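Every number here is computed from the coordinates shown, using simple stated rules; none is lab data. In this text the structure is predicted, and so the values were computed from the model without any measurement.
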Structure 1
Amino acid sequence: MNFFYEKVLGGKSGTTALLILSAIILVVFPLFLDAFRLNLVAKYLTYAFPAISLVLLWGYGGTLSLGQGIFFGLGGYAMAMFLKLEASTPEATAIQSTPGIPDFMDWNQLTALPWFWEPFNSLTFTLIAILVVPTLFAYIIGVAMFKRRVGGVYFAIITQVISLILTVLIVGQQGYTGGINGITDLRTLKGMDITSDTAKLVFYYITCFLLIAAVMGGRYILTSKFGRLLLAMRDKEDRVRFSGYDVANFKIFIFCVAAAISAVGGAMFTLVVGFMSPSFVGIVPSIEMVIFAAVGGRMSLIGAVYGCLLINFGKTAFSETFPELWLFLMGGLFIAVVMFFPNGLAGLWEDYGHLVKKRFSFITRFFDKSPNTLSDQKLEGTS
């Protein structure tokens, strides 16, 4: 029990922070937001998965990826393929030239379902593919890059290029992927109407619980010996290598873990929003994911969630009023955070949280930090 409390929940400070986040997303939002706004929050929370993955990969591992949208998109497309096949029964597609295949395939003169689509008739296979396909792709990229000691800005640029290539490939293979429109008109999941308010509420809670599980899993990694090695590699990579550790393998592992977490977010995005398109695989969403992590605090798992919510709430509010200025605002915000608040919201709490405690002394008992655990010192600046 003590192991779970210290290593997974993060001790007193980490547990408090997780309880506060859980209360906000599981109780406060459902109570005070209507169905439409709650579905928006669910979409925002799906973006928090790649933000959390970047805390592990970038904040602690020191490896900046500008291609997390790749894995977010692969997870999303895997789920979309299953949903599209379920919606493309012979009865539902009777007006097509070839009934029983997705509509965009029929429009592109395909007369049979491609072989690589066939396994996605199974939900079990789909759930496995959501994790395995992005992880395998990340492993291939990781081996190709890290075994050759490619890192830093070069790795960031390469992941960005891969993201662009994958986007062009998806758009170009319209008959197999839906092209620029993506995979749309998704209706049911095992017979349940995914557009109904009930289904949206179910998906919201599933997203919340998976997100909490991702935070707890991330804490376990960071409070383990492997987490300490990640920090050591970030600060003194050569010293870790000279100590006899295979730095490349550690980087490959955390890159694969980050890919799997991002893919779960992409799969939930497809369920929450009801479609998947190549626009979520490209360069812009990948950069936005980095901004989410930076604003929340790239050393704080929970901070990444708050950063994601803050940026997306702002994006919705400002884009509704000043749609042409939003991208400039987000770019300016990122520059401001990097220059003046490099540790994001988590860093602000570390620097000024004592003023809040002094002002509201009753908060102290909830936010006191124990100096005995790594998670109290490093992980939860937002507690």
Structure 2
Amino acid sequence: MRRISILGCGFVADLYLRSLQAMEGIEVAGVYDRDAARLDRFCTHWGLPAKDSLTRFLDEAPPGGVILNLTNPAAHYELNRACLEAGHHVYCEKPLAMEVAQARELHALAAARGLLLASAPCSVLGETAQTLGHALRKGIAGTPRAIYAELDDGFVPQAAYEKWLSETGAPWPYEDEFRVGCTLEHAGYYLGWLISWFGSVRTVVAASAETVPDKTGNGPMAPDLSVATLFFENGPVTRLTCSIVAPHDHSIRIVGDRGVLSCDAAWVNSARVRFAKRMTIRRRLMENPFPRRIRLPQPTHPKVKRWGAAAMNFMLGPAEMLEALEQARPCRLSADFALHMTEVTLAIQNAGETTGAQAMTTRCDPMEPMPWAK
């Protein structure tokens, strides 16, 4: 039995537990949250053992297991450090830390202690991302020349977000979301895919801004719109857009010499991947209006039903860490991957109006595909 421990019982924790129901052979050894009432409600609902202090939680976390840090982003650095110093492997909800220097410290600490350190999101391990990666490796669209990726969530400041509750009644942390920002929260969903396929980003040229002032909560608020151009060391130029103001659009389009690979749902592990071949009809250049679907042989990984806007198995990341430990192999969600994704994401978020080109200082290799996607 592989064992995990859960730190934090807020909104996202229920999504992890619902995903856990689809997995086999993973047991929750202990749970802690500083809010005693929230801890009790969460553990009662899911039938999990609660720990009454952080010290007890860390002391009783099983050796060789993984701690899931699902706390608010402002606490990630401090708690990740505490978990690593206590000798535990850590899987952290995004972002790994709120500053690059903090992320570097965590990376160095994990390396010094011989521990795994990984960061969400883990959708890069999902069927959709792996299908696109497979199509790229097989050259289905030819050499990729440009990528457009969108992570727009609609005009969220006018949404009924105060009524958004998790399965055990935890409210969506809208004040924290507005302060942390949509780029730190969401860029990783496509950025992780891109880095897994092409490796390191060499240069980020981005702009970010707060376009909707006076959001609910105490500021300062983070940018609610960012647009980035990413120059990879070994990949195509990519435009990545994040916002909570533009109409909902979670599409990605990979433009190759032979046509366009695409999918429309970053938050769905089994979203359709399509290829539209480029052709000329009566002197008109166009992509086939009836693209064919690209599929991988089944089965791939356990799926979960849609909840809200997503149909993602949040436990794919922790499961990958546990399997890597069991098999004594490198983890696909490496500390290098987490650190590089953090640096690139923060470069986009903090770009503002005048930053210009930013050279990245961290590096990571492309990710080994999942066995069922090779």
Structure 3
Amino acid sequence: MTQRFIMVGAGFSGAVVARKLAEAGHACTVVDARDHVAGNCHTARDADTGVMVHTYGPHIFHTGDDEVWDYVRKFGEFAPYKNRVKSTHKGAVYTLPVNLHTMNQFFGTALRPDEMRAHVATLTADIPEPESFEEQALAFVGPDLYAAFFKGYTEKQWGTSPANLPASILKRLPLRFNYDDNYFAHPHQGMPVDGYTALVENILDHPLITVRLNTVFDPATAGDWDHVFWSGPLDGFFGYDIGRLGYRTLDFEEFRAIGDWQGCAVMNHPDPEVPFTRITEHKHFAPWESHEKSVLYREYARACEPGDTPYYPIRLVAEKALLSDYVERAKTVSNVTFMGRLGTYRYLDMDVTIREALDTADAFLAAQAAGTPAPLFSQAPL
């Protein structure tokens, strides 16, 4: 029996779930308050330069999930792309993530891997179970590398001392005792040749999927649908009536240049006296293209206010307490599944978002077949 489902949010979460359920024979409506699909992954050609711009900041696709890699390539051609980040510290440029080249340059040495391991071991603090970002950094790289590449950048990005942040944030960043400067270690890495927006448009291109942009969904109308898949902010579903979950947002200061302005896609600026966190030069995200002109952005991080685009969930003690309250509220709602980065208040890479969306659609169809309740969350927020 054909059912009517609505997906709130036209990013990867909403698009992938809609596609899977449409292929199962159900009518799906996908709505988004913005005037484009693909959410924060949205890309668009700049009219003046022809550069494919990542409107809400750069997104590099990387995954170790073979099924997800095969899935995205069904809907768009991918070109190989390795994310090689640079960092300017006190007038010198270093490679990131911190690797043997970075460390030899920083310390003014020419050490082999085993020699550098021994050297760094003399610098790190003995903290068996680091609890904060700062403790993790001191145990990980020692005070000098921490101060150079992590401390100032993290303070600007998160608006608080690294001593107040969980160690898990730093645990995601590699430290390499070789000369590998590929930021990611996943076997599959690339960029969609036609951009992410075209990729998501192709996912949504199905006769049983209707897309409505510039459309704000009213949660009070959830009962008009057989099921609602909500990928908007969890607290937004309830009108933020017991408070707003904390996010960091980004401001982008655009500037343009002729030729190649900085020679790389991403240049970090960790020094605390520099007000922005990094500069991105977007034509370098498509090295197979050639453009005479360039579009660049300085990124400034700050607290997210009402009306801003939420980027990074803060998830400190106060936010987790409020999140727990909203999770309890969600348990009182029927015919709704909360999913994605905003719906579960978690930082998610694109490949994980797609994996969870595929799994959410499968779990929903399995629950329907078994006559059991549909999943409330794509993944538990806590």
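Table for the structure above
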| item | result |
| --- | --- |
| Read-out percent of Cα pairs over 31 Å apart, computed value 38, structure in 1, 2, 3 | 1 |
| Which of 1, 2, 3 leads on relative contact order in percent (Cα under 8 Å, 6 or more apart), largest value | 1 |
